[in-house]
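What follows is a set of structures for review.
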Structure 1
Amino acid sequence: MQHTSHLLMIQPVHFSFNAETAVNNSFQNKSDQANVQAKAREEFEQFITVLRAHDIDVTVVEDTPDPHTPDSIFPNNWISFHEDGSICLYPMFAINRRLERKPSVLTAIQQKFVIGHTNDFTSYEKDALFLEGTGSMVLDRDKKITYACLSPRTNQQVLDEYCKKMQYQGVSFVAVDEAGAPIYHTNVMMCVADDYVVICLDSIKDPNEQQLVKQSISNSGKIIIEIDFNQMNHFAGNMLQVHNTKGEKFLVMSSQAYHALTPKQVETIHSFNQIIHSDISTIETNGGGSARCMMAEIFLPLK
């Protein structure tokens, strides 16, 4: 199944601007706002409330103050969970983000779900080769396709290894922002749902690569909802489709992303599923990630 009703989210303890990730994340800006951690915690709690109000199951694990992990609120970069009972651990670009792989997270998951085996790709860190989970890759789980824009955080060799081990077909390409810099994570420029794909095609400058992506989406039976650079910059590509305990489908995004969409785009999305959004502007500004980055989908079997 493309979407799940179970999510892992990490409650921040010391959320802050991370200088180690800012070197290649153009979405990230250090704000002058006071009490960033307190505001991020408030936004996090409200986001959880909104999700649970729609009967979506969220496993919340509170981060630990030691070791210091300012980006722990974005767990989808270091771990993913799969229907066959496997988990994947990923090589991370920023040294302080590697510390997010804390045993307490897996302990909490194992209280509710069955983990069969682990696919550990973290050894690539010693060679400075990275693949940051479902940030680097946007998965079409139904069709077993991995979409990935190559960047300092998304390496082709590690991507090929992932696709081989997980039996996915890789579709890789180069995507850049308006300044021509590589987009750091694929999940800020595209979102794959069950019947549609939200994508900033303008970011794929090579005509052949753009056609490759469009053809792959078409062959998978999905329609394209195209967003522009301005919408992408407001995190309108950073969305995640989920369903609730009643089987109702939703597209989850930030309020900033929602307000960047046109009425026609909203209408098209609503023809497939409802929309959930919440204000996480402090997290977006300082962390350079949005709603999708905060949610790691859990496809593991329940205990």
Structure 2
Amino acid sequence: MDLVALERSRLIRQEALRLGFDEVGFASATELKEDAAFLKEWLNRGYHAGMDYMSRNFEKRTNPQKLIEDAKSVVVVLQNYFPPKKEGLKSGLKLAKYAYGRDYHKVLKKRLKQLMTYIQSEISDEANGRFFVDSAPVLERSLAVRAGLGWRGKNSNLIHPRIGSFVFIGEIILNIELPSGEPIREACGGCTRCIEACPTGALVSPYRLDANRCISYLTIENKNEIPDHFREQMNEWFFGCDICQDVCPWNWKARPHKESDFVLRSEFQQMTRDEWSQLDENTFDEISRGSPIRRAGYQGLKRNLNFILGQ
């Protein structure tokens, strides 16, 4: 890799950190062949449940060059969202940490747009590409691994050795050359805490998640009723689930984020079980404005609460 590309990556990294991202890496935009084989097997087993979109645009999903014309490199950024230990819902109900504050898509996209503008104005006027945050057929975790930002843990999440796994991933696919990072060796070792802790058995084996059994899928993406046999296994999770991350030793020493947008909303924190139980559509619209919980919608969230609270 020439010195120009190395200097470009240094400047891009510097600007990304200045904008507030917690880590930055670079990957080649070539086909992800091993990941394509893994994805095909996962889909064939039906582990994607009702997420039919995962089976669409297979070539684009596994090859950035099919998504962006003349793609050569990918800038991958991580944003820590691990909250302070003291944060939690007084009701005792459980909400995935990524949904504590503002929708991460909005936060990361704003910064990625600023980073893209910087690249085009300060790095190369020939630079062209697109940025994504969980919004296109992109294997984000695979690109993060290729960029040297961590490894795929047995819970199927990206694990960064310093930040842990409570991270959002964003990327910019570009038509300019940048040096690709060195992959980090997987460091889960013989640990199987995540597999053992999953109450529904969704982690059927290391690295393989069956979404049909996953609390996160059942409470967010799932459009149907939650099967009754999961009633005693939900552990009060009404939107998403963090169990397989909470038990991971790599998160035990993770530092809390410093992002005001990800702080637990006071409404979520203060609401009683009765208030959650009696949640109406107008109140939902008020408390969910700009929040990830809107993904489930009022009916979906009400279904989850009724299921957990036995109503």
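Each of 1, 2 could give Rg and Dmax of the Cα atoms in Å, but the derived value 19.8, 64 comes from 2. Which structure, out of 1, 2, was distance in nm of label points 7 Å out along Cα→Cβ at positions 9 and 265 calculated from, if the result is 2.3? That value comes from structure 1. When Cα Rg over 2.2 N^0.38 Å, for residues 217-288 alone is calculated for each of 1, 2, the greatest value falls to 2. Starting from the value 3.7: which structure in 1, 2 was distance in nm of label points 7 Å out along Cα→Cβ at positions 153 and 177 calculated from? This value belongs to structure 2.
Computing distance in nm of label points 7 Å out along Cα→Cβ at positions 41 and 193 across structures 1, 2 gives 2.6 for structure 2. Each of the structures 1, 2 was assessed by distance in nm of label points 7 Å out along Cα→Cβ at positions 57 and 81; the largest value belongs to 2.
All of the numbers you see were taken from the coordinates with simple rules; none came from a lab. Quick caveat, the model's predicted, so the values are computed rather than measured. Cβ atoms are built from the backbone, for glycine too; each structure is taken alone.
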